[in-house]
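Alright, structures below, take your time with them.
Read the figures in this text as sums done on the coordinates, not as results from a lab. The structure presented is a predicted model; accordingly, all values stated were derived computationally and were not measured. Cβ atoms are built from the backbone, for glycine too; each structure is taken alone.
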Structure 1
Amino acid sequence: MNLIEDRSEGGSPTFSRRFLRSVTLVSGAGQVVDFALPLFAGAVLGLTAAQTGALLAAGLATSFLLRPLAGVAADRYDRTRIAAASALVLAAGYALVATAGAGAFSVVLAGVLVSRAGGAFLWVALRATAGARHQVDPRAFARLMSAEELGSWVVLAPAIGLLAVAGYAPTFGAAAACALVAG
């Protein structure tokens with residue numbers, strides 16, 4: 001992720017287009033996984049609703065527990081490098097899920113935990129970046145949120161079609177590719 005500044009119409013520095021495109025890609029990839037993972041858990045892995053809930057809870061707990069550490073890292077180190085590295089970790093987690101087949105619960109669990117760890121560091125770093133830029137770009141949060149929500153249209157909507165046509169593995173693979181490109 002590159003934070004090289006562009007100039008807005010008013011002449012003030014703003015996020016680069018590349019940075020915002022990366023946010024769109026990684027946000028959309030996360031939305032794809034959030035949508036498809038519970039379906040995959042039931043349809044392919046044969047998990048019950050309770051087991052699927054436990055899988056998702058394990059991922060959310062990982063993210064929750066790592067966010068304070070991510071905040072410390074974002075305060076001490078270059079946030080754009082943290083975000084870029086975290087996007088690669090996110091891609092690795094999604095790739096693990098993409099390669100898992102029926103009966104590969106442990107691989108899916110590993111993918112969920114890895115991706116949620118990457119996501120914790122990624123989103124803390126991105127939002128801290130927007131917060132730090134608020135003085136020079138009062139619309140920094142709005143620009144970040146707009147880029148995040150654009151992921152629904154640019155990534156999630158086509159991925160739903162891909163899921164219907166090609167199945168889960170290519171859909172998770174596409175999410176991994178988006179996160180990889182974002183990094």
Structure 2
Amino acid sequence: MSDGHVLHVQKYEVTVAEWNRCYTAGACSLEVRVRPGMDPAATPATGLSYLDVKQYVDWVSAASRHVFRLPTLAEWTELAAEVIPPEPEPLFSDPSLTWASAYLMENPPQRALRPSGAFQTTSSGITDLDGSVWEWTQDCYTGATPESCPAFYLGGEHLSVMSLLIRDPARGGCAAGLPPAHLGFRLVTEQPLS
């Protein structure tokens with residue numbers, strides 16, 4: 001990372017097959033299903049709240065005896081910088097017209113859930129940061145500790161903030177702008193993987 005710390009990052013988002021191993025072990029309370037014709041081993045696990053993701057992170061860390069976590073917002077932003085387009089300059093300087101600055105001017109994000117590896121790959125080999133899955137980070141919107149945080153940042157085609165309870169952002173999870181299509185995650189660690 002640019003600040004000098006080494007970060008090992010999962011190439012793909014956690015898949016349905018990986019997630020359901022946690023469910024089968026009894027450590028994750030939600031079973032994730034795929035649509036007919038989709039391969040659980042190549043489909044990102046989505047429809048996950050922050051609380052769901054926390055169960056998986058705790059389980060995989062204990063089961064592997066390796067400390068995994070979600071990336072910080074700064075880490076996610078740096079990892080995705082080469083594949084996420086910059087935000088356009090506003091058309092209006094009046095704050096009350098902020099909504100109009102991008103209205104119907106942006107390309108709509110990719111909404112369909114696609115197999116792992118279907119979107120761009122960064123020069124460091126990380127895929128799908130610009131895909132249809134917005135990824136949970138560990139950073140709280142209010143700056144509170146994770147234990148008392150009501151909403152967390154997600155990285156995706158645009159940054160988003162979501163309540164820790166939301167699994168489906170299309171059902172009222174996003175306060176402003178176009179909601180993320182799918183909620184998922186990838187793991188990071190500072191420890192070398194053997």
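Among the shown structures 1, 2, from which was the value 6.2 of mean projected area of the Cα convex hull in nm², for residues 60-147 alone calculated?
Clearly, the read-out refers to 1.
Have a look at 1, 2 and say which one yields -27000 for helix-only ellipticity at 222 nm (-39500 (n - 2.57) for each DSSP H run of 4 or more, over all residues; to 500), as calculated.
For helix-only ellipticity at 222 nm (-39500 (n - 2.57) for each DSSP H run of 4 or more, over all residues; to 500), the value -27000 is produced by structure 1.
Using relative contact order in percent (Cα under 8 Å, 6 or more apart), single out the structure from 1, 2 with the greatest value.
Largest one: structure 1.
Name the one structure among 1, 2 that distance in nm of label points 7 Å out along Cα→Cβ at positions 68 and 156 of 2.1 was derived from.
2
With semi-axes √(5λ) of the Cα gyration tensor in Å coming out at 27, 19, 18, pick the structure among 1, 2 it was computed from.
2
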